[in-house]
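Have a look at these structures, which come just after this line.
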Structure P
Amino acid sequence: MLKSGDIIKNPVLNEQVVIHTAAQDTMGTLLQLEFVHEHPTQPTPMHMHPHQEERFMVLRGTYRFVIDGHTFVLGAGEEIIPGLGKAHSFQYLGGEDAGHLLVEYHPALRTQDFYEMLFGLAQDRHTDAHGTPKLPWLAVWLTAYRHEFRLTGRNYWLALALRLLAVFFRQVGYRAPYPYPKPQTPRKKVTNEMAIVR
């Protein structure tokens, strides 16, 4: 597991996350992450956190938040709390060379593992061009972390279907958590020497 001060990178979205306060440093009471967006982003899917309070603090740039159908545009120094179980999304609109957004989760639960898996999948090219995990991984990822992150609106029914598919995908070897970065399997040394058979 990563620790406070570590940085994870998503090469697909040119996004990185600085782990300011890791879950294990607070006995699971708090996770604090700084998202760094190099370019304006698409809105995240509408979702909610059924067992956590999430707090957004804009450090740099301009961000748009949609919470229960209401739109808020925030700049540096402003913050917003969607509220427990409230459907929301956010996106970086630009305004600086890079956007910086500090996000806190109370309690931490397994949200750090959630992001480590997402970024690990991107590192290993298991996502599409928009950064969404490919089908087998998407089903396993969203199902494994359904207590931390749940799709809402029209995506709710998609999430239910993916939960059923996840049962099959786990049986054929797809698993969560997915480490970031994924350990590399040492390659066997190949020589040109011929084995001598006696």
Structure Q
Amino acid sequence: MIETMNTNLLTEQNRQNEMQKLRSSIAMSVLLVSFSMLFATLILSFVVFRLSSDMWPPMGMERLPLLFPVLSTVLILVSSLTFEFFVGALKKADTELARILFVSTWVLGLGFMATQFLLWNQMQELGYVLETGIFASMIYSFTWIHAAHIILGLAWLLFLIPALKQQVSFSSFEARILSAGKFWHFLGIVWVLLFITLFVV
């Protein structure tokens, strides 16, 4: 009888976990669609501006050096990899490795923000200020908006810290972890698109 009760309790817990995963997945999908529309609008407006310009960069401005944008791209892509390894370590109940990978992901995110500040400082040194026109304004606004989402993502990752405790089941935090992962990977994809649109093409 006790075994039956334990089995029923485990089944109910699994059912609740699955329901939580479904609710989180739906909510995250809605959130990502809304953010996708925002960034798609921004990128489309830049493409229209680019195609309508007779010369590029406009107003005789020189192209921005690629050093900091490339560094930003490498950091955010590697952070996506470390996050996936972090999830894998949690599934294997390797708490020590999960902690290392979690900290690595967070530090790489901070590194991305640092390269963004270096980029903005470099832009000012090269004369890319808001007063110079729509071109500089677009680069600043796009990267600022994305950076704000990165800060949100870093804050979101902190809510995964309880999953790093010993003897904590992955399933109890699975919905939270998967949602955070989707958002973090989404930000990586968006940055790659911004990198190509703003600094390469």
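Every read-out reported here was derived from the displayed coordinates using simple, explicitly stated rules and does not represent laboratory data. Computed from a prediction, not measured in an experiment: that's the story for all the values here. Cβ atoms are built from the backbone, for glycine too; each structure is taken alone.
Annotations
- Identity of the structure behind 9.6, 28 (criterion: Rg and Dmax of the Cα atoms in Å, for residues 113-152 alone, calculated), options P, Q: P
- Origin of the value 1.7, where distance in nm of label points 7 Å out along Cα→Cβ at positions 89 and 121 was derived from one of P, Q: P
- Which entry (P, Q) yields the derived value -27500 for helix-only ellipticity at 222 nm (-39500 (n - 2.57) for each DSSP H run of 4 or more, over all residues; to 500): Q
- Here volume of the Cα convex hull per residue in Å³ is compared for structures P, Q. The highest value is that of P.
- Computing distance in nm of label points 7 Å out along Cα→Cβ at positions 49 and 97 across structures P, Q gives 3.0 for structure P.
- The maximum of relative contact order in percent (Cα under 8 Å, 6 or more apart) over structures P, Q, that is, the highest value, falls on Q.
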